[in-house]
Structure I
């Protein structure tokens, strides 16, 4: 078990990472005024654990699992429940669940009484390696992902691999999407992925690789907490296209769309001469190792319109982060029509 610290201008956030982290650190939280936020799937699995750790009387808000709940209605319902339960300024919000729980609970903590204490306890692979770390909170609105949000760092993150054993295979693939993304940004993670291609879904490999992913993201966030220098923007690799496809089609998991987005954007980078050779083949191989088959889409050109509204764009061009070479990435800014043309070409090629 190891600790990683993010130090920003406003807060110091400690991430407890490894087996036994929950049993060691979660009970230390119970002597405060708590408000637990989770979803229906996680609550069915871990209600007894929450009761035994934090007490049966700890206020808890459970919303329907899934991305569709990540909206202003759920957010306002949480805030209303906090007020009804008499939560004070020094209360502690515990986000217990995956990425959706962490995003919406974090935003609720940031808004309630202009900010209360927050602890993230991620229970999915994706949340442990990515979304629980770094303080991004948000909800979706008007078919735009994460358009209402704020940077709000948790005091602590408790990332314990004990929760991975209950995850379905699809959730493991979802988390691997973010792990491979980090591999395209960090040469140490890339080498570990390459050396363990046959073990990517094995729990013993995942328990080891989680730390390196958290450490990479923590370093980025420490240097560029609010995406002001451009370094943190690299963490959006695969997400511009992935988010657009997720909003347009919505049949895959978020991580599967990230992997799909990475594949499409890798092909764009190849076409533009930015990434190629054996390195591009290695990234593609890792993506296919998890996805098995990259999907094609009817009407994929419509994704260009959604990508144009992505919050990462600072001009009328679409911003895409792509792998360049081992440990390095590049930003592409591309016109909507050109981007749509590439998407259609790649989708058609996938159909054969």
Structure II
């Protein structure tokens, strides 16, 4: 185990999240089953007071848990100088590689689920009677299970990373001809696939941004329209990922033959901002759909429409800003 300030912070947050996640998972199921049942006025008051305390604790710990995804990469980056052969996070992630891949898959899902629950909770708090309470407790129980798994996995992984480990640098992973980001487009477009990567990046992102713009222009916020927006945003993730690995990131880093996205924030000063804007822009369309499905109620109708509109704007601005920042870099060279 490598001990530094980032390890301590990560383990502390993970431990607190694990304990409170277990508490929230059990209590939220209990409140989901008991909410709305008949009882004396005093019993209902006690249940409501307990429920609001649980929601307050959940809101605080889940807002903190949102930070665990970026903090995980910051922590791994702090290990680079301690591990022989590591040039970036890619090298560190070779230690217990299966667990590292699993965590990197789970953490975005946890981020999305936590963000969606926090938005649903905010929406319900704008009402007088709390019509979404049962849905919030049900979703909280599911989100808590994700948090428990993520927190436990992160703790186990950080304990298993040793300073005595020796790994290969990222060039042996991402710069070999057999890398998957090259094999897939090469099998579709042939050896000349490289020249198509940047146009595909712009076409894919422009389609998503354009559709979001149409929804904002027309005021469309139906389930079908939001489902299409979410589908396009999800489809855009692998397309942008392949294009970024093969051409966009190497061009912005000034390293045309280096295809490591882990090196991107280190070599491009605003690289982390570009990635963050893309992530927020992508997730926001999914959050809008999630609110549309779970947040419908006569009491939330007006506020729900405003929330969805704001999320679509956030998605539009996030993806457009990310693409514009990439364009500036490409133009400046």
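None of the figures in this text is laboratory data; all of them are computed from the coordinates on show. Small disclaimer: the values here were computed from a predicted structure and weren't measured. Cβ atoms are built from the backbone, for glycine too; each structure is taken alone.
Looking at mean count of other Cβ atoms within 10 Å over residues 142-149 for structures I, II, the greatest value goes to II. Source structure of the calculated read-out (helix-only ellipticity at 222 nm (-39500 (n - 2.57) for each DSSP H run of 4 or more, over all residues; to 500), -14000) within I, II: I. Structures I, II were shown, and FRET efficiency 1/(1 + (r/R0)^6) of positions 22 and 94 (r between Cβ atoms, R0 = 25 Å, to 0.05) at 0.20 was computed from II.
If P(r) over Cα pairs in 10 Å bins from 0, in percent is calculated from each of I, II, which structure is the one that comes out at 5, 26, 35, 24, 9, 1, 0? Going label by label, the one that fits is I.
Out of I, II, which one gives 1.2 for distance in nm of label points 7 Å out along Cα→Cβ at positions 182 and 238 as computed from the coordinates? It was calculated from structure I. Rank structures I, II by mean count of other Cβ atoms within 10 Å over residues 254-261 and report only the one at the top, that is, the highest. The maximum falls on structure I.
The greatest value of distance in nm of label points 7 Å out along Cα→Cβ at positions 6 and 54 among structures I, II is that of II.
With relative contact order in percent (Cα under 8 Å, 6 or more apart) computed per structure, which member of I, II shows the largest figure? Once relative contact order in percent (Cα under 8 Å, 6 or more apart) is tallied for I, II, the winner is II.
The maximum of mean count of other Cβ atoms within 10 Å over residues 30-37 over structures I, II, that is, the highest value, falls on I. A value of 2.8 for distance in nm of label points 7 Å out along Cα→Cβ at positions 102 and 166, calculated from one of I, II, originates in structure II.
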